[in-house]
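Asker: Dropping the structures in below, format is structure tokens.
Just so it is clear, none of the values below were taken in a lab; they were calculated from the coordinates. A quick note: this is a predicted structure, and the numbers were derived from the prediction, not measured. Cβ atoms are built from the backbone, for glycine too; each structure is taken alone.
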Structure P
Amino acid sequence: MVFLTPSSATKPLSCLNLLTPFTETIGFFTSHLDGEVILRSNKKGEGNEPPLTIHELVHETVTKFPDFIALGTRKTNEWETLTYIEYYELCRKAAKSFLKLGLERFHGVGILGYNCIEWLIADIASIFAGGISVGIFPSNSSQTCRFIAENSEANIFMVEDDWQLQKILKIQDHLRHLKAIVQYKDKLTKKIPNIYSVCMSHKGARGQRWEDSYLKYRWEEFLALGLTISDETLDRIIDSQKPNQCCMLVYTSGTTGSPKAVMISHDNITWTAAAVLQSLPYTYPPENQEILVSYLPLCLITVQIFEVWIPLTTGASIFFADSDALKVQGSLINTLREVRPTTFLGTPAVWEEIQEKLKSDQMSATPWKKTVIDWARKVGLKTNLRRDDERTYAPVGYRVAKKLIYEKVRRILGLDRCLQFLTTGSGLSREIQEFFMSYDITLLPMYGMTECTGLHSVSSERDYKLFSFGKAIVGAKSRLRNEDREGLGEFYLWGRHLSMGYLNNEYKTKKAFDQKGWLHTGDMGFLDNEGYHEITGRIEEVIITNRGEKIFPVPIENMLKDNIPIVHYAMIVGNQARFLSVLLTLKCEISEDTGEPRNVLTQDAIHFCRKNNSKSTKVTDIINNQDPIIDAIIQKAIDAINEKTELESHKILKWKILEKDFSIMGGELGPTSKLRRLQVSRMYQTIISDFSI
């Protein structure tokens with residue numbers, strides 16, 4: 001058993017002076033890594049909790065729950081686990097090793113790989129050591145890694161395997177601040193000139209070659225490096241940190257331009273995690289320990305809040321899915337069945353994938369079972385759509401359907417112990433929400449962006465309104481600016497979750513954050529009298545017709561996808577045009593090897609074709625008006641949407657089915673499957689131009 005030493009104890013910080021009015025010497029934002037900011041305070045008590053550093057948060061949980069399971073990872077056919085005290089000591093060891101390798105204050109540690117124990121330890125240890133944690137999408141190119149490394153002045157790169165290592169080796173000559181690379185999984189495939197794997201023992205290091213430009217280590221060697229660094233040395237660095245200083249850089253996906261480095265402070269993370277917990281009913285040991293699955297990319301701050309920092313606040317257990325979890329027909333469902341999480345977070349793309357699985361299972365069921373499923377889904381949808389009516393009670397049919405269908409579906413998905421189903425990100429259509437309601441699963445949408453530490457409003461069983469994004473977290477505020485007659489305006493946000501600013505970009509920082517501390521989001525929507533948020537789209541997505549009318553494309557695109565089940569993506573175009581047009585893609589199989597869309601339609605799409613007497617099985621069977629039946633179905637759905645408006649400029653008069661579906665590999669989608677409208681417009685400029693003829 002490992003125990004906390006006196007030298008590891010947290011020393012109190014005098015932080016209350018951070019909650020002060022604006023002054024000329026320190027403001028609400030900065031563009032410098034070593035800068036400090038004012039923490040936004042409320043006149044009332046909400047949101048004024050004493051600020052904490054990352055170490056204070058971690059240490060408090062470790063002290064409360066030292067022997068509870070913190071992390072679990074699959075090794076062959078069983079799970080290996082770490083307790084919270086073991087987790088903490090590994091973070092301290094890794095922090096000492098970062099110091100041994102020469103990590104400088106406010107310099108980056110790039111983490112390049114899929115979710116795993118080593119990722120989390122590197123994340124926390126880099127902060128303990130006074131550096132800056134920098135998560136990087138595993139799919140990012142060498143050039144993107146170069147930009148991030150130089151922008152963050154990264155001293156150290158943590159890479160998962162040889163594939164990720166090769167990306168860094170391609171750009172090594174351009175990384176001016178790099179001192180070491182640590183490959184934390186797999187063995188070296190070959191010896192690389194001028195990069196040395198150091199032979200280490202548990203007593204210390206030998207054979208170091210510090211005269212080289214940087215060194216290459218494996219995980220065990222890396223952990224042994226810090227044995228010569230004392231606890232007192234690490235504690236001095238930990239105690240020097242302040243809650244209002246930067247500890248993390250999160251790079252935006254760059255769907256409308258080059259990535260921006262959002263600076264996240266200690267307080268941004270610790271306060272946001274605590275605020276979310278006041279809105280969502282998480283449980284704590286020893287009575288009930290939350291069980292969670294980590295599978296979404298940890299380089300996203302929203303994911304980190306739910307898969308790193310809320311677990312560290314509540315003493316939850318995190319179990320890591322395999323790296324193929326997000327691939328088509330990946331291993332996520334298998335992991336969920338084994339772990340049986342108590343809370344599950346998904347993106348719209350993940351919920352859509354689960355939807356396709358359930359549809360496929362229903363199609364392969366016997367006729368009698370299909371009839372039962374159809375009946376149960378009608379009962380489930382009707383019951384859940386009426387949940388806002390306080391007079392509503394669950395009918396007898398609902399209770400029967402729950403036993404026959406709903407509970408079985410949850411067991412099949414591994415979600416039978418799940419008490420809350422969270423969803424984050426844009427693009428969640430009404431059709432997807434109603435689909436899961438029909439299985440008695442109510443999705444709880446949340447709204448946020450990187451600039452507000454991932455979360456601003458959340459839905460919960462207690463505070464829920466159909467098809468809204470919930471209410472602001474405790475201590476945060478929302479306002480609408482430049483509202484039109486219908487109440488549509490731009491969201492301005494305020495609270496201690498607002499980030500410090502953009503690194504080395506004072507212009508964009510001042511453009512996004514005003515002097516009173518409000519974040520101008522660029523997101524448009526409605527805010528009702530009860531505080532529920534409805535998001536309609538971003539300002540840059542707005543289509544302006546030739547008559548100057550503003551049209552938000554996302555609601556129309558969602559209607560198209562809901563009304564035409566064979567359509568996967570729809571993108572409305574029509575800037576400065578007399579009418580709207582739309583680019584459509586069809587649901588098709590994805591290559592497990594390359595991630596590229598194939599020419600073959602999904603089984604669900606083929607079933608839809610057969611149901612409507614179409615013999616098409618491939619995309620090429622339908623494009624260029626080759627399938628009159630599918631063309632007629634699409635046109636009928638578009639006509640139905642057009643009937644909802646009398647303005648000619650708001651109607652869809654032309655459409656085109658593209659030869660292949662959108663994908664991350666193809667460049668049409670960002671790393672989180674968000675539609676990259678500018679990129680798509682460039683790729684299909686000729687087709688879009690033809691629409692106006």
Structure Q
Amino acid sequence: MTHTRTLRLDSGKTTNVMHVVGTELIVNINRSAPPQSKYFSVNGSPKVCYHIDPQPVDFAPRSPVPLVVNTVLLITLNEASQFENESKLSVQYYGEDLKKGDLKKAVLHITAVEISLDVDADRDGQVEKNNPKKGSWAWGPNGHGAILLVNCDSERTWWKKPDTEQDQISKVSDLKDMSQMKVRTRGPAKLPEGYALTMHISKGDAESARVFRDKSINTDGVHNTIKYLFSAFIQHYPLVLSSKDLSKEVPYLGGAAEMNFYVEGLRFPDKDFDGLITIHLSLLEPIVPGYPKTPIFTDTVVFRIAPWIMTPNTLRPIEVFVCSTKDNNQFLKEMTKLVQSNNLKLKVCYEYMNRGDRWMQDELEFGYIDSPHQRFPVVLDSPRDRGLKDFPYDVLLGPDFGYVTRMPEDGEVGSLDSFGNLEVSPPVVVNGKNYPLGRVLIGVAFPTAVQGRNMAQVVQDFLWAQKVQDPIALFSDWLAVGHVDEFMTFVPAPDRKGFRLLLASPDAGYKLFKGLQNDGHGQAKMFEGMESAEPITVDKILNNESLQDENIYVQSCIDWNRDLLKRELGLDDEDIIDVPILFKLVTGEDGEKLEEKRALAYYPDMVNMIVLGKSLGVPKPFGPQVNGRCVLEAEMCSLMEGLGLTCTFIDDFASYHQQMGEVHCGSNVRREPFDFKWWNLE
């Protein structure tokens with residue numbers, strides 16, 4: 001829609017006026033006419049385009065036509081002026097008797113300029129000129145609107161802090177994390193006296209974004225930055241808009257010129273922030289000396305802050321993270337062999353950094369942010385803050401590696417705030433709705449009258465606000481530790497939906513053990529030959545009625561989640577594999593007093609695995625031996641072989657299982673981002 005501006009004419013005077021090419025000036029001819037006026041005529045210089053509404057039947061330029069009450073003159077110029085007051089238009093008024101001569105004349109001297117505030121509204125990585133949709137934002141492959149990254153990495157490697165906490169640009173590498181914005185102008189060498197260009201932002205948006213200017217001059221579309229590469233960047237990239245400066249004049253350079261600006265996101269979408277940022281550029285006009293200038297033209301652009309995106313097990317692994325502690329040498333040795341056999345990087349967090357905290361999965365979750373011009377990994381730091389609390393910030397934060405966290409205001413955190421309780425599904429289609437980035441999964445308390453444990457609301461709010469991985473709340477409070485990774489995981493598959501959901505299943509466990517008993521292996525022993533566990537026969541396990549009751553309860557909890565996952569992820573039973581796992585109920589977790597009994601895995605929990613492409617690192621279950629082979633390992637391999645997956649069994653019994661965790665709890669994997677671009681979501 002054409003931008004219009006109402007203009008006053010003063011009969012008997014000459015008025016100097018600025019006009020922005022692409023807009024329209026509207027003049028009410030009757031309102032500006034002398035009292036005796038009955039007719040008028042219009043005369044304009046060659047560059048001035050005008051027409052009268054309503055158009056007189058016999059209208060001709062310079063010829064008098066009758067003046068009626070609602071006569072409007074519409075004026076446009078299609079190109080910028082080369083000098084001030086270059087174009088002219090006059091309106092001559094006449095009385096009743098045209099032969100008696102003219103009444104007063106109103107004259108306009110017009111200076112035309114081209115002004116546009118431009119962004120990458122079509123999302124192709126280039127800042128196009130004057131995209132008509134740049135002032136709004138729409139999702140989808142046919143959508144529009146610019147994208148902004150939260151600049152949450154750190155160009156510093158020493159005394160580092162996120163770039164969002166620095167109000168200056170000190171390295172050219174920081175610019176690639178920002179979105180480019182251009183002010184393009186064309187016109188005379190300078191604006192008429194008193195006119196000014198001003199960039200401005202609302203106070204609310206300034207809390208979430210800020211703007212820097214590139215002071216190098218780009219004229220006629222040519223931009224030379226090489227001479228600045230070894231200069232002091234601070235002085236060449238001054239801060240323009242921030243929470244301290246909501247409005248600032250920007251220079252008009254004259255002729256055909258461009259000014260480059262860099263827009264920086266400061267915070268992610270959240271409960272109180274929808275992620276949209278609006279920036280304006282206005283041309284201000286002096287009206288009367290001593291009074292404020294008023295805007296006569298405003299151009300607007302809209303950005304959306306890129307969401308934080310989690311990566312599921314089905315994406316290609318890049319590097320694996322584990323901790324080294326005084327008692328996990330065997331675990332670390334076996335994990336190292338597994339990672340190296342898959343040609344991946346292994347990063348070990350040693351005890352001086354982890355301070356005895358071995359739960360790498362619980363401390364952090366890997367994700368990334370993406371835009372048409374840049375993407376980089378971002379670690380979400382959990383609020384648990386135990387021994388590993390400094391690792392995400394001190395070790396991971398750096399150039400092109402971002403950091404974000406959410407902490408409850410009261411500082412109170414519980415077991416469900418650890419990120420073993422935060423997972424994400426592979427891409428799914430549910431009732432015709434596509435989730436190409438999967439869906440986030442978190443564990444919460446069952447919705448009953450009894451007060452249970454929940455993930456901190458600030459973390460939940462953050463996850464829901466990202467929008468692109470619509471979260472699902474599962475019931476995990478029945479577990480002693482309370483993490484969803486204790487009863488479920490995803491593995492890649494060559495068929496169906498491209499993955500399988502693995503669920504821990506006491507029913508499958510009892511079925512397996514009863515089959516052993518029926519085949520005459522009731523005296524085969526769990527944990528045989530182990531120093532850290534008392535061996536127990538299959539018969540004794542099956543005869544333990546209390547244990548059976550506990551597992552009936554556990555199976556009902558898992559089945560509740562099974563039904564929810566089938567419904568929310570669009571799964572069929574064929575998409576789910578039941579893994580034989582038994583549980584036991586306990587009354588406390590890590591010193592925490594629990595009012596009710598909650599569940600722990602009876603033997604190493606095989607679903608709590610690490611997934612490295614087609615290679616699975618599975619907790620070694622130490623099950624009953626038949627013909628020299630662990631039947632639990634054999635069953636797990638049989639379940640996975642049909643998917644083309646291989647199982648490597650990791651001994652985590654003493655160092656993790658007996659401390660209420662497994663392989664997945666003690667490791668973490670950074671993965672490749674999705675190929676799918678989040679802004680193409682319908």
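Asker: When Kirkwood radius over Cα pairs in Å is calculated, the result is 29.6; to which of the structures P, Q does this value belong? It would help to have the intermediate numbers written out before the result.
Answerer: Values: P: 26.9; Q: 29.6.
Only one of P, Q returns 29.6 for Kirkwood radius over Cα pairs in Å, namely Q.
Asker: Further question: One of P, Q was used to compute helix-only ellipticity at 222 nm (-39500 (n - 2.57) for each DSSP H run of 4 or more, over all residues; to 500), and the answer was -9000. Which one was it? Write down the numbers at each step before the final one.
Answerer: Numbers: P: -9000; Q: -4000.
Source structure: P.
Asker: Hey, distance in nm of label points 7 Å out along Cα→Cβ at positions 385 and 665 derived from one of P, Q reads 4.0; which structure?
Answerer: The read-out was computed on structure P.
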